[in-house]
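See the structures that follow.
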Structure I
Amino acid sequence: MSLKITKENAEKAEFRNYCRHWLSHHDAGTPLVKLPQSAIEIMHQEQLDYLRKWQGEAYAAGLIGCDYPIIEGGAGRKGCQAIANQEMARASKPFLPNILGLGMAAPTLHFHAQQALKERLLPRLFSCEDVWCQGFSEPGAGSDLANVQTFAERKGDKWIINGHKVWTSLAHFADWMILLARTDKSKKYDGLTYFVVPIKSTLGESVRVQPLIKITGETGFNEVFFDNLEISDDYRLDDVGKGWKVAQTTLLHERGAGPMVTPSSGRGNKKASAVGDAYALIDLAKDSMRDGQSAANDPLLRDQIMQMIIRQEGSKQGARRAKVEGLCEHPMRLPLQTKLVMSEIRQDNAAVALDILGAHSTLSINDENAPAGGEWPLAYMNSYGITIAAGASEIQRNILGERVLGMAKSK
């Protein structure tokens, strides 16, 4: 059987070789501070500085923004971001800090912003010169996102914004925010408009960022308060009242189901890198003692570990299938399903680890006696944010049931 080599396939193969060569010759260096488990837990400037430098180097090398047009700061390729992601992960490179900008703001700008705004903002987003955050959730509008009450009032060619956003990851570092605001109180969905807003340059004047301390002690989450923030109408995306439509583009990409692949790589600190992998449970069980012998000798624990590995591998193969044209009967099913399943696998993975650790799972990450550096209990606590972000698991199931399976809408 002969394999038909198209020009596109040849270009992708050449790009993969380029990625491997560049990554093998470019070391991110050793961070001077401990890295968190993911980008949304970045708390310290030193962490951001190290990760920002790496993202800037990867962007300059053409491994970020691969599929975006050159005029927008991209590389003008087609279908190459997934290749760059695979190679960065294979090379165990650090995760990219501007994940909210890359995964949500960039595709939303690409599809809905005026050309001049795209050319101004996207290159600095890709390079991480500007950090982005997401202004969607509010104290009274989480799962019911269309209920947001942050209000934008038009004054000529300006907008005056007042309101309160919550669960805003990276807002303490962010230069820009993607913002869903109400512009008409008499309408629900058609009363929303989408903006990008500068927040760092207006801190202390019209914007206040207040950290939220999680159960883990981390402060990656924030509340953001707007007090008569004035922005230009140039920062509006799409038409007035079309904010819900624009938000769907954001959410589709946040859930991994959009056409623009999010640039991503893999690891935080060395010990944290293992906590998302079911295979790491094997070594954890071998290294943990129970009743005077290795926990790996417990048949019930061995069965739990194998069940997690089976689930993990099944989800990985489903994600692979989603990339093969003709094998996905519905374009949204597998990407949306992958987000739902993998977030719950990660949580269940950590729960099994706590079973393995037993009483040692109560030791803090700051305790030098904590097994595996205390990363597993931390991962378990952080996993609840993952099952809520981008739409809680309950919302994801509703979307799959209604939009994929055609079931009646829930009330």
Structure II
Amino acid sequence: MSLVALGINHKTASVELREKIAFSPDQMVAALQQLKSLNDGGEAVIVSTCNRTELYCHKAQSEQLIEWLVNFHNISKDELEQSIYVHQGVAAVNHLMRVSCGLDSLVLGEPQILGQIKQAYSTAKSAGSISLMMDKLFQRTFSVAKKVRTETNIGANAVSVAFAAVSLAKQIFSELAQTNVLLIGAGETIELVAKHLIEAGATNITVANRTLARAKAMTDEIGGTAITLSQIPDHLAQSDVVISSTASTLPILGKGMVEEATRSRRHQPMLLIDIAVPRDIESQVGDLDDVYLYTVDDLQGIVEQNMASRRAAADQAEIITVQQADEFIAWTRSLKSIDHIRQYRDQSMATKDDLLEKAMAKLASGADSEKVLLELANKLTNKLIHSPTRAMSAASHAGDLDKLTVIADALGMANNH
């Protein structure tokens, strides 16, 4: 099975490199079709999140995929190779299952990654870049993730990047009920942030989004005010906490805009948390006085404080993923055996049909039936035993007793040699 999993994540690469090789939604279909065309009959799925970019490909070589990634994103091969990891075969299957279960996430056991992988699978299916092998792999992976959630306590405590962001806000502003919060974006991550904020007591929430209707749909559920991104400068000075997660390829907040807001606030502290990749907030914002800027990489310490209760469950989950990866690989091998069996049966039936047709023709022409049947039996026997006899002879001459035993077993003569 020529399955390759290749990529970078928060453990191996800086946020700068992750930004460079992230795939935007607009790039995804073209990228998938290019990957598929690298090899005849190839299959491909791309997983691209704020913490990882990974290629899952069937019938592709790792070096070939690295070259493609370098060319697609116009990046340095040396820079990429310092951070990239490659898994093949059963290791690739196990890696995908571990990722889907949240075992390779910044926040151990976080559930959002499964939804992101399901979306990646759906996009690949729509783009026509997957067929039998990858389809079965991802369906099995989704079942494994469900099994892990059901049979372990991996999801017992609410820990995620969104939860870590709210935990940080609570550490700096102990009373979130008295705090003005600005959320930038209205996607799944920000929705989760909003949920945790409300659970933590926040009541004054403003949601800014490129599409006002999407922001309003969110505030209709959680309360608060909906604005567009262009209205942010008018609201930034009133915001004590800003948490941003959009799919924008350019920064939403620049140093100048934030500096203007701090002057209006008379230097009351502001907490800005950027959990987007590419980043929504210019890194220079962190140089300003009275501004505390954190990125996804900075949340690692907070996340670790919430991990203890999940580690035992993770050990159980690791056992499940290893077992399920082995079972999937066994299934792929069974496909080969099924092909061999079908080929052998078809070949044998074709031999039988050919010889029978010739025998029937001889009988129809008045040949002696006993001689025809004897000839049919001899020829059929000789045809069927020819290949096994050659194989046994070759194994015998080579001194390969193991192979000889396997052939004998297959021919039902294990106890007669």
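Determine which structure produced the value -12000 for helix-only ellipticity at 222 nm (-39500 (n - 2.57) for each DSSP H run of 4 or more, over all residues; to 500), calculated from the coordinates; the candidates are I, II.
Answer for the origin of the read-out: I.
From I, II, which structure was distance in nm of label points 7 Å out along Cα→Cβ at positions 68 and 300 = 3.0 calculated on?
II
Out of I, II, which has the highest value for mean count of other Cβ atoms within 10 Å over residues 132-139?
Sorting by mean count of other Cβ atoms within 10 Å over residues 132-139 in descending order puts I first.
75, 56, 52 is what came out when Cα extents along the principal axes in Å was calculated for one structure; which of I, II is it?
I
Just so you know, all these numbers are worked out from the coordinates, no wet-lab data involved. Only a predicted model underlies this, so the values are computations on that prediction, with no experimental measurement involved. Cβ atoms are built from the backbone, for glycine too; each structure is taken alone.
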